[in-house]
Structure 1
Amino acid sequence: MSAPLHVKHLFWNCQIHGLIDDFPVKTRALINNGTHLVLICPDLASQLGLKIHRLHEPEIVDVTLKNSDTKLRSELFEYIKLSFTSLDLIWTSHKTKAILAPGLCAPVILGLLFLQHNSIVTDHADHTCIDKKTNYDLLNPPPCLPPPPPKPCLHEQIKNTKADKKLVLAELLLMCHDQLKSGKGIPEHVEPFNVAGEIRDHIEILANEDALCKRETCIKSEFSQIFEPIPHIDELPKDVVAEIHLKNVEKTRTCSYPSLWKYKEAWQILIQQHLDVGHIWPSSSPCASPAFIVPKANPNVLP
């Protein structure tokens, strides 16, 4: 593979914000790491309208004239402060001092000062100039994508949701009509479901279960001797004798409390309900626990 005679220069299309016009000025800058300065044409500097400063000591440069082997020494006295921005407005350089120099081959020449001050690494083989801090490539910017559409407001979201619900309901009714027409089935009526209420009830149930578990643990630890497992019959003591005298049931006095006659039918209904669910059952025992009813304010409701 033969070596080429020449390669293309590294030009960067950028823009500079001035003081005269509200819009930035687009220009073409030559990236040249062979010079230690940042140079700008006087015409472009006057177009920007930036303040021109004067150097304390002139910057001496050698200029080679066209069609001549002699070099002309020139002194540069003026400079401006400016920053460069990419065309996609993603990357902006630090403030840089650009010296005004007439007769440049490009409107702006960005030398080592610009590259070092902005931490830019130049790869001539890959034709890249990458900022090490942001990984932005000046010569190969990323494609400009359109901004994402704005998020609709809450009112529009609710409106769209209602419209979608209507379409879904219409499609569901159409499917149900086809099912009925074909005789495959009858749509089942579904009661409205309160999601928030069910979640709240379930949270309350879990909280009550947790409170009961903590209470159970506390009681078992407080009365640990009672909740200890019963030992085997062979391990029980045999030298303890206990005699329990029971009262004569026939001599036990029972007190009865009268109930109004108008509650007779209510008593029968309540007793029959408890018999049906198995809370009570017929017994021939002479002992019984007393029962009472509490009348309600509404006479049509069972006490």
Structure 2
Amino acid sequence: MLLAWLVEASIGWPNWLFERIKHPVVWIGTLISALDSRLNRTQWSHTHRYLFGVASSLAVIGIATSLAYSISLALPNSALGFAGEALIASSLLASRSLYTHVAAIFGPLNEGDLSAARTAVSMIVGRDPEHLNEAGIARAGLESLAENASDGVIAPLFWGLIFGLPGLAAYKAINTLDSMIGHKTQQYRAFGGFAARLDDAANFVPARLTALLISTASCKTAAFLVPLREASSHRSMNAGWPEAAMAGALNIRLSGPRQYGEKHQEEPWLNETAMDPDAATLKLGLAIYLRAMGLTGVLVSLGLLSVII
């Protein structure tokens, strides 16, 4: 897992490779879409759609996990096999791409080009960016940075360290299922209900670990206190932890009201009495993210040394 992370942090998933074979998450997504189109029929009862959703979720997770396990068995028990497994595992981590996408928001936002900043932020968030001001764009970027530090880095590492490549693949399948069908809408409330609850369970520990890493990396007392005080008020039982830690670390307010298409959602603020973020705050958030990732690397390395010794 350490080697996989070093590979991912160094080169990510190159565009030329994506153009040729796409990405493992895209493959998982294609399978989910196929099952969704065939088994999530609005004319069926809530119970039937829920049961088909359970079956679909278990099938996707089972296929991803079995394929990863088969690859692990097929690779030779040698340095070449070790490197090959690490290379495959690297495709299921996202620390580099997360930093790149959020950093892409900072440039135009810092230059006052809100149109380009909105385009950049639309690549990583689901809310409507068209009416976001500087604070709204920076807030969306920081929330995505904090939440995806857990979903895209810490959680995959956590399950990969425990169960190897199969555990990593299983987690990515669960997380992709939640992203695609785990919505509280009329279309997916039944079909994606099981996937959403499974994702909550899979991210319970990693989300709190991420909050602790962000808090420690910031060296700010508020970064420890805000999650303990306010994370439970967030719409997500897990995302509120790293987001609240980031809010406390930067002395800003996050979450709050937001727009998804034509739907306006009133969400409680995290660290409400603090100031709104701006481009400079977004840059500081990226620095904290890098320090948190460095701290994670140190901890994983120490764990490796303890095993070797």
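Rule-based calculations on the coordinates, nothing more; no lab input. This is a predicted model, so every value here is computed, not measured. Cβ atoms are built from the backbone, for glycine too; each structure is taken alone.
1.00 is what came out when FRET efficiency 1/(1 + (r/R0)^6) of positions 86 and 134 (r between Cβ atoms, R0 = 30 Å, to 0.05) was calculated for one structure; which of 1, 2 is it?
Numbers: 1: 1.00; 2: 0.15.
For FRET efficiency 1/(1 + (r/R0)^6) of positions 86 and 134 (r between Cβ atoms, R0 = 30 Å, to 0.05), the value 1.00 is produced by structure 1.
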Name the one structure among 1, 2 that relative contact order in percent (Cα under 8 Å, 6 or more apart) of 12 was derived from. 1
Upon calculation of Rg and Dmax of the Cα atoms in Å from the atomic coordinates, which of the structures 1, 2 produces 48.8, 145? 1
Once distance in nm of label points 7 Å out along Cα→Cβ at positions 174 and 270 is calculated for every structure in 1, 2, which label goes with the largest value? 1
Calculated from one of 1, 2, helix-only ellipticity at 222 nm (-39500 (n - 2.57) for each DSSP H run of 4 or more, over all residues; to 500) reads -9500, and the structure in question is 1
